[in-house]
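Participant: Structures are listed in the sections that come next.
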Structure 1
Amino acid sequence: MMINSKPGALTKDRLKDLPWDIICDFDGTISLVDVTDTLLERFADPEWQDIERAWKDGLINSRQCLDQQIPLLDMSLVELNSHLDKIEIDPDFPAFVAEVQQHGHRITVVSDGLDYVIERILGRYGLTSLEIKANKLVQQGSRSWKVTFPNSHIDCQVSSGNCKCSVVEQHQHQTIKSYRSLLIGDGTSDFCAAGKVDFVFAKNALVNHCVEQRIPHYQIESFADVRSLLNADR
């Protein structure tokens, strides 16, 4: 499904012709699950659920939520790696990356999740060259952890640890003008960026947000859809 409220709608043919600077979410978009949630469910004190409820009720922001939850994790590095090595990604994502690079698009994984988690999972699929911008997971002791926020921004519209709207603005300032900006995402951490890019491929909650805000987008189910929209019949 496509919705485009702006003049000069981007047809499927035009999507294929344009060079894109792609900002791609990880949890629930590349990965099939929210990996941070799986870590909390397996390794954290149950208090993490109270913190999650406080975030959902609007009492704390997402950065504060993650900052309070990660220290509740009780796991060794070996246990962390063993858990991550069972996490699956969208089966079409590796082929999508190959096609993106082949056709001259640019792609950056931008996540409000954890950098080590993303690097470990993508590394299993040979995707070690992708640029990743995420919150930094830091091991403090043999079984203790914290998170830092190198990509936070005081004016982030959704108060994320990793401000995706700020990343989009940086990319738009740095990249050559022939590139258009494309967001691929699924959730609330993508809301701020969706209104700043030229186009959105959306899943889950991001679809409703794009509809409500009249943001030009295609609804997707998987990277098979993305591959079809960007690269088919070249």
Structure 2
Amino acid sequence: MRRGVFFFFVLFLPFFCVNAAISKERRSSPVASAVKEIGIIPTIVIDAGHGGLNLGAHMKTPFCEEKRFTLLTARLVGKYLSHLGYRVVMTRATDTFISLPRRVEIANHSHGDLFVSIHFNSSRNPIPQGVEVFFSETNEDHHRALQSRKLAASVLSRVIRRTKAASRGVKKADFYVIRETLMPSILVEGGFISNAHERSFLKDPRYIEKIARGIVEGIDHYYKIAK
């Protein structure tokens, strides 16, 4: 009987500790909502990169697949935005493959106000690390490009503040999902799976929680300064 109790604590105590830490994080750092201040309910489209047979960046270490990290982060972002009063549309909420044109179609047909695509980075060089956020200005909609840049800067600063990760800056890119969407759009690269040190953080649910919180705070702050 004593041996059974011992194994119970060995197997399940870490799980309880992680959840307790996340609960403490939620209590100690509330996110203020801009929804009441701006008087409207924006629609935020959250895009979890990859999915299904498309693993994205991955390592041989178990469960180090980009598609898993993106989905977990996207679900948390959607959950916390909903709690703040935002309307949320997810391009995928399960481990399924969604084509790039279909992701754009979902965003545009939902009349979304913002589009946030979530990814995690990889490099053949194991040294690079940090968070970077991309926006597109390849079309002729200069207002959209300007707002995308502002959103990218707001999200990046909040994610860095939360995670203490290295900042790789706000950058221009021609990625399909942020080029073809009609609303201000960004693509967040939340860290390098190929960097052993950063990968160890990404495997911790508490760190993914911080990334999600940072993204939500960045979106909320964007609306506060844009209103």
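Participant: Given -11500 as the derived value for helix-only ellipticity at 222 nm (-39500 (n - 2.57) for each DSSP H run of 4 or more, over all residues; to 500), which of the supplied structures 1, 2 does it correspond to? Write out the running numbers ahead of the final one.
Facilitator: Numbers: 1: -11500; 2: -16500.
Source structure: 1.
Participant: For structures 1, 2, calculate distance in nm of label points 7 Å out along Cα→Cβ at positions 153 and 169 and state which one comes out highest.
Facilitator: 2
Participant: Using mean count of other Cβ atoms within 10 Å over residues 41-48 for the comparison, can you identify which of 1, 2 gives the largest number?
Facilitator: If we compare mean count of other Cβ atoms within 10 Å over residues 41-48 over 1, 2, the biggest value is for 2.
Any read-out appearing in this document is the output of simple, stated calculations on the displayed coordinates, not a laboratory observation. On a predicted model such as this, the values are computed, not experimentally measured, just so you know. Cβ atoms are built from the backbone, for glycine too; each structure is taken alone.
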